[in-house]
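In the part that follows, the structures are each spelled out as structure tokens.
Please treat every number below as a calculation from the coordinates, not as lab data. In this text the structure is predicted, and so the values were computed from the model without any measurement. Cβ atoms are built from the backbone, for glycine too; each structure is taken alone.
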Structure I
């Protein structure tokens, strides 16, 4: 049982910073033997335990501490020293036009600035391993879309020995650097637009549970401010995997007695599918139902749908994320800054005044 006690002590010492900062070179077996009065075999067990639990990361024959306590002169960054920095890019749902567009912009921004983009795809289940792989490949920093809000993933992000910039809204990481479009203000103006255009019964629509998203919180901000009722039943779920199996959604719209219904969709793809579904069911857009999307995606243009939506610059998001990461790589100090890129409403033919 002695080894279990030692492992617990080493883990505590590492996470508290007693053994060095994140990115510092970890002790070799002989150093562990002296510090904790253990045998060579036990020292090797300690090292293996720390590697297996992602508390230290091996690069070549050296091992580096991962405890989130940055050190400007850490050994890891000395190992990475080069004129061209490697920048890790960890996108989410690359088949989604938003993520692919922003990822492309980030990739090109890194190249234009003379650095090396390292793009890795992962699912929520492999996000942790992919982050470690980016560190092992010598990335000076990472731009991440953040996929999986689970304790083990959050723990890894908090302990990475290199800076991270997130392109996301809900990032439960202390002192996070975040870049995104101005979701909450956009949601507010989506509701304002629908109300001013005469839509009296308002809904949100998404393909996942998005009630707590900044986009929809902004929408309800406006409704609450103007005493417009909005309950959970007003949050519509859209089945994107099979867009034409949304009978309950159509039934909800048909059974609403309001003369005009306004729907704010989480993004343009849902808005386009919803538009087509309403047309098939002979529900008039925009006369009966007004639709507002988000992202102004190029993929909507070939369909000929002149959608009311929110537009912003993918390149501006990429540039802000890159510039912020470069500053963080220079200082190696946690930087709790949030950059919101401006959005503006583009009024198309899916909403109309009464």
Structure II
């Protein structure tokens, strides 16, 4: 089969590799759609932390945001999965440790991350092998583009839950990338008054196009009480800024990762009686994301700026933006035909 392989920083492309087989407890999925994430770009440029702490090494087969169809099942897997449209969890725990048994497999010390760590091949390929326990079925109302947005959607769900802002409360989201905008959309669906801070004109434009009226830069941000703050940025200074902005006794959520050390003053944390919440992965939010997409509470497809073929992925990772792309922050790769469903014209954008 064809798969995208990164062999060294800046050196990547589509290769012919052996097709996966379904091991005991696993299925093989024919991938229809996969998203490109900032983590994938970090693998391409060589800055991804796992490359430097031993959790990953080249060659790497990336891709952890995906949707597809189950084409084969391994021993011990219910055959009812055959032919079903699915997405899946990125975080694969051992299943037996204390954390896994408590439902926190995303922080299992022995976890493997699909397309990210310990050589587990990812979904930017024609097929991918996935443990059946990680699968999530997709209803017909969730098309392939939406299905490939479930994983980032799960992260956003967890960020909003972590902020614990009640309906009618005021939430500030720092960062207008994929996770920040999805968090804003899920919060709005829950009746929360959402404000977004962005930096680029493009990120501000997409936020406004999604119907958010309260869109600011750091310079124009109003001086009002914030009942919760989500830092979904990669700016090293914003974790401390989030702590400064949040109301005493409330919560700040850290889901964005800066490329370098980003300090906060724990004296401010304690003296303001603030709760800091860290989010790793979307595992516990995947089901809610699927439900919200299926009901139409949240539609993530306007975030998809362009959809490209697998052969054009190297250009995306190198920083080239399709000339016909919309303002959205997300690029998708289409490896197979889409499942029929509600469409967004941006899904069919291509490189010129």
Across I, II, Rg/Rh (Cα atoms, Kirkwood Rh), for residues 143-318 alone reaches its greatest value in structure I
When FRET efficiency 1/(1 + (r/R0)^6) of positions 39 and 95 (r between Cβ atoms, R0 = 25 Å, to 0.05) is calculated, the result is 0.00; to which of the structures I, II does this value belong? I
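Please state which of the structures I, II yields 2.3 when distance in nm of label points 7 Å out along Cα→Cβ at positions 183 and 311 is computed from it. Kindly include the intermediate steps, with their values, before the conclusion.
Numbers: I: 2.3; II: 3.9.
Going through each structure in turn, the value belongs to I.
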If distance in nm of label points 7 Å out along Cα→Cβ at positions 55 and 287 computes to 2.6, which of I, II did it come from? II
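Out of I, II, which structure matches -12500 when helix-only ellipticity at 222 nm (-39500 (n - 2.57) for each DSSP H run of 4 or more, over all residues; to 500) is calculated?
Values: I: -12500; II: -6500.
Matching structure: I.
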Could you tell me which structure in I, II was used to calculate distance in nm of label points 7 Å out along Cα→Cβ at positions 47 and 151 as 3.0? I
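Quick check: 3.7 is what I get for distance in nm of label points 7 Å out along Cα→Cβ at positions 7 and 239, calculated from one of I, II. Which structure matches?
Numbers: I: 4.7; II: 3.7.
For distance in nm of label points 7 Å out along Cα→Cβ at positions 7 and 239, the value 3.7 is produced by structure II.
Using the calculated result 24.7, 82 for Rg and Dmax of the Cα atoms in Å, pick out the matching structure from I, II.
Of the options listed, only I reproduces it.
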